[in-house]
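S.K.: Okay, got some structures for you below.
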Structure I
């Protein structure tokens, strides 16, 4: 009897093993396999390290290559089986700059400097990433983040935009998106016209963002998100894109709240876009030709060659116009559109850093080192060890001492005002004049970096992002974050993420931890911290 029992037990065990071996993958790791409108995707279990699940590199549109280059995005075709979603997709093809991916792939590393001014990324790039808490909760708010980079550079795999901590702490689904950049994202060439107003707009990067929002709308529930509660968030050019989406007729029913940081309504005119496009085509081809022939030749050129032509053309014509007021995807006059009520009447949480301009010293010849040298020094800087680097190593003599009248601080303030302050005033005031009464604004003042970076950068453009994403360990600003300033910055990060958590649920960033009432625009709250404590104080858009 005992021998028969053992044999039967062994048969049961073997049968269970056989069933397990042939069971579909989603039966074994169902919490990682999700069923989207395009097919099944398998993600990553980060529950032990970060308390999250993630799905990376999900394509939301067909690769915009060949005949799809300079066309509106086409939804990706469904795939069979289970698609692996455990690696980031390539960043979109771009000219390598400080915030670009490395030449070897979509990651942050010292070799980013080796791609400066060269083609990096890939044309097959229209992917997005999804992060959510490792819980079974459903109907979570969704945050869709659009990266910055002047609409010329950037990539969703930048470690500064790692969505794990934000997803867990805000208890939300966080989505980060790639979209076409530079001449691939915005090109208003007459020969590209097809008769379709969206396709003819030249706003291919904008249309990519709309398509990604459509994917989110269709698939939010697959990842535990609420498709009726989507906040679109972006910084710098990403904020320009958020504002553009707010006035685009294509975003109807796709966005419910907006968090535009360090950017505003800023469109290019169709005439400037066409002038650039025609000159660029001549630069790329080296000769003129019939329109159809020009387009055929441009579509057949390697993507890297087009980026090289963009770099050459920038020497005389600057960067290509982006976010074009075409009259179909985007209104010809956003002031008139807002005044007429043709915009998304949704809560807005905007923000600026107090020393935005300190990232743009190259514009006034203030930086002494080349970008290659500056990136190298910053990458190798250990914030926990004394350094021989001085302010003079970074800033040229005519702007020193930094605190003197006309010095680096004053020059950076002028850049802040000329590039950013006017934009945010114009954008927020336009909504206010239209009767919008859910406008919130913050200013970010943290400048506790180890010397000399507290003076060279301080509360510089984009320095608030590591606080919002709680991504201090890796990325462009990692030289800023020391053991010494850790207690204060972590408390400040907690306050900022709690504000986002409240905003995406209620439409107001107010929460008890602030200790202050968050007023409506043009009043603000100023977020700051010393080495040990965080502070929140009343502020105003009119002054620092």
Structure II
């Protein structure tokens, strides 16, 4: 009887602090009484209208406010949208990080770059191992994904077991290591699972995701068809299995391989050091050695498959890469699908490469790292959760998974489509969203973290869309008489040489405005600036239908 009481006495809180209704910035807090554990700590990349922003990281005010409860971070795998914010977040919340071997290797590289390696405790966890922290016990379960060493988590709390799949697919024939541990999902399912938090990225797609090995076969065919051409393959830096398959095919065809792009070089370095990739001797060569070999004996593996402006492939396409020039007859393979939002950039790069005479292949050379509907159904059937909480995806992906869960017999009221910041409280008796916590996006620009907020961003958008007019005038100290000006300087508004008439009219208008201020005896600088802004703003809008930023600068002599 005593056990019964303990089971239902408290409620577990699940609080996503980011990552819902978007792809990226995954971070979720699990709270029971005086313990909080956090799963993942990712970043997202800036939207098109975030001028000058490099990265976006989650707002962790809630964790800072409850810092005494936070016990540790559990990381499911080594992709940026799950580990990218670690160096920023752990500056403020220094607790241990638990992850598998390759994931830890990539995190360590990040921490080293930020000079934080000695400050943050890290623990490498094996599959099947359990970690006890506060009220929680967490078990790592083997899954497959487009990066090795991905894990699902079984989170044992006094309120029940939560299974978090992380990003996953079911690959029975992975390139490296074992297939997903479906047996363990079944065993945990038999114990009774309170809730399943399952990856929704491909929940709209019917069927199964193809095995990574199928891409290897496609590479064999491409190499056979392009015996006399140099081959350049762009893929995600983190997809170590993809790189392994390219190297295998290159080796079979007697080609030398160059790895190009900073992130690619880093990750392949870490993976080969930890034994996750095996490279035959004398296959890798330095980019400097390319000119020693004929084109048909070389392969270049590069970053930039998403059309990112600074990545190696973009620099090659626009002809500014220092070491590689695209030649006619080069065969270029884009071994990835455009991430939603990147379609334009990818299309641009295909056009640029094609104009240089290269043959670009982008069909059938990629498989996803995420589960399609049949695999999602498989996990639900094994885990048999009471509640379903779709995670990892935009709203349309979450809703697609909710439909799948409903088809499998989970009642509608037991499926929760959460937004970042929702507090879901649950135990075996009931589950409900009981409140919200503060969440948001913190922008990183250069070395500044959070110093560019919405107001600065709005100013940047304003400047980018309409430009700026600066009005400079000099007033006499005591009397407030205009000694010089008002002079007008504009940037990004109109080309001044072609608009002398407009600028002369604006200057006359400002002379009248200042005369009006003198007549009315207005000497307060704030009021003068407002008068200038209002009159010039109205005039410019009437003449040009534009609203540039107007910035009066007053000097006193």
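S.K.: Kindly point out which one of I, II the value -0.71, -0.86 was derived from, the read-out being log10 I(q)/I(0) by the Debye sum over Cα atoms at q = 0.15, 0.17 Å⁻¹, for residues 118-237 alone.
M.R.: Details: I: -0.71, -0.86; II: -0.82, -0.97.
For log10 I(q)/I(0) by the Debye sum over Cα atoms at q = 0.15, 0.17 Å⁻¹, for residues 118-237 alone, the value -0.71, -0.86 is produced by structure I.
S.K.: To test your reading of the models, identify which of I, II gives 3.0 for distance in nm of label points 7 Å out along Cα→Cβ at positions 310 and 342 when calculated.
M.R.: I
S.K.: To test your reading of the models, identify which of I, II gives 18 for percent of Cα pairs over 43 Å apart when calculated.
M.R.: Value 18 for percent of Cα pairs over 43 Å apart corresponds to I out of I, II.
S.K.: If mean count of other Cβ atoms within 10 Å over residues 214-221 computes to 20.1, which of I, II did it come from? All intermediate terms of the calculation are to be shown ahead of the outcome.
M.R.: Working: I: 20.1; II: 16.5.
It must be structure I, since only it matches.
S.K.: For FRET efficiency 1/(1 + (r/R0)^6) of positions 430 and 526 (r between Cβ atoms, R0 = 25 Å, to 0.05), which of the structures I, II scores highest? All intermediate terms of the calculation are to be shown ahead of the outcome.
M.R.: Numbers: I: 0.60; II: 0.00.
If we compare FRET efficiency 1/(1 + (r/R0)^6) of positions 430 and 526 (r between Cβ atoms, R0 = 25 Å, to 0.05) over I, II, the biggest value is for I.
S.K.: While we're here: One of I, II was used to calculate semi-axes √(5λ) of the Cα gyration tensor in Å, for residues 150-469 alone, giving 33, 28, 20; which?
M.R.: The structure behind it is I.
Read-outs throughout are calculated quantities, based only on the coordinates presented, and are distinct from any laboratory measurement. Remember, it's a predicted structure, so these values are computed and weren't measured experimentally. Cβ atoms are built from the backbone, for glycine too; each structure is taken alone.
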